[in-house]
Structure formats: C-alpha cells, structure tokens
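Undergrad: Each structure below appears as structure tokens.
Only the coordinates and a few stated rules stand behind these numbers; no lab work does. Predicted, not measured: the structure shown is a model, and the values here were computed from it. Cβ atoms are built from the backbone, for glycine too; each structure is taken alone.
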Structure P
Amino acid sequence: MEAKEIGMDQVMILPPKPGTCPICAVKHDRKMPHNRDSLYYQMRFYQQNGRFPTWADAMAHCSDIMKAYWMGELAKRGIKISDETPDGH
C-alpha cells in the first residue's frame, strides 16, 4: 500500500473542547502562556505562521511580570527563551 503525503496546510484538527483556550486547546487562566507543546496549538500556529511556535510565542500575550516568571521557571529546566530556534527547540 502506498502512503499518501499531505502538506501541513491540509491537516485538519478538531476544534478545542468547550471550556478550554481557543488558541491552544488547554484549560488555563488567560493571563498564563499558551501550552507550546499542545498539538492543537502547534498545528494551528504552523498553519498561520509557517513554523512551529516557541515559548516566546506562547507567552507573547502575557504581562512582563508573567513572562519573567515563566522565563525563570523554564530556565530552571534548561530552556532559555533567547536560545530558542524558530522551530521551537
């Protein structure tokens, strides 16, 4: 059987569950970053921007205080926002 390849722009994904964030499909406070690792967020972002999201993208809507907090917490886990590549890693 031959596999058919389709482009990322053709991938269809179900809408977020009611009560979850319409951007990342995860339940979180609106002041918090989107879940960069959410498949829904990754696919939606890719289709709109032609690349996968970074943590900086996921927290772009956050206050400076929230961004600083998250950057500190991510740094504790070895993730430095300034070192992220456009593919999100």
Structure Q
Amino acid sequence: MAASKQVIKWGVDVFMGITLLCCAVTGIFKFTPFMRASGLTGLVLPLALMSDIHDWTGIILCFLVAIHLFLNRAWILSMTKKVLAGIPDKP
C-alpha cells in the first residue's frame, strides 16, 4: 500500500519539527551568554556531543526544508503568480 502525498508531507513536516526542536535546544545550550545568564556554567554538559547533534540536525533540517519546498512547489508557484499578478485572495 503506497502512502498518499498528504501523509508523506505530514511525515516530512513532523520530522522537520523534531529536528528543529533538537537543533534549537542544542543551540541554546551551546550559546555561552545563555549559559552564563542562567547559571548553568557549573553544570557539566556534554558540549562536544551537543555540538555534534546541533550540527547534524542543522544539516538534516536543510535537507528536509528542501524536500518540503519540493513537495509544495505547485502551491508556491501558484501563490507566487497570484501575488505578482495582484489577484486578491478569496475570503
């Protein structure tokens, strides 16, 4: 049984959200001013591992965004034509 295009889009978007969350959390913990301001400087965090996770989730997120844009290219092109032509959006 083949997955429908909508299920594939949903899966890509869910995975994109998860990788965004991982990338954001590791980025916040890697951000030195946040560490100092929050008082977490004395806490032993695996910064090398967090850096690797941050880098890999960033790369994965880039690929997922490219897939997302490819899967939604028809809508993007349609909306671009409407906006450039000045066609008002239907309520």
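Undergrad: Given a computed value of 2.4 for distance in nm of label points 7 Å out along Cα→Cβ at positions 17 and 57, which structure among P, Q does it belong to? Provide the component values of the computation, followed by the final result.
TA: Details: P: 2.4; Q: 1.5.
Considering all the candidates, the number was obtained from P.
Undergrad: Upon calculation of distance in nm of label points 7 Å out along Cα→Cβ at positions 9 and 65 from the atomic coordinates, which of the structures P, Q produces 4.3?
TA: This value belongs to structure P.
Undergrad: One of P, Q was used to compute helix-only ellipticity at 222 nm (-39500 (n - 2.57) for each DSSP H run of 4 or more, over all residues; to 500), and the answer was -26500. Which one was it? Provide the component values of the computation, followed by the final result.
TA: Working: P: -9000; Q: -26500.
Working through the options, I get structure Q.
Undergrad: Let me ask something additional. I have 22 for relative contact order in percent (Cα under 8 Å, 6 or more apart), calculated from one of the structures P, Q. Which structure is it? Display every interim value, and only then the final one.
TA: Working: P: 22; Q: 38.
That value comes from structure P.
Undergrad: Using the calculated result 57, 40, 21 for Cα extents along the principal axes in Å, pick out the matching structure from P, Q.
TA: The correct label is Q.
Undergrad: Using distance in nm of label points 7 Å out along Cα→Cβ at positions 33 and 73 for the comparison, can you identify which of P, Q gives the largest number?
TA: Structure Q comes out on top.
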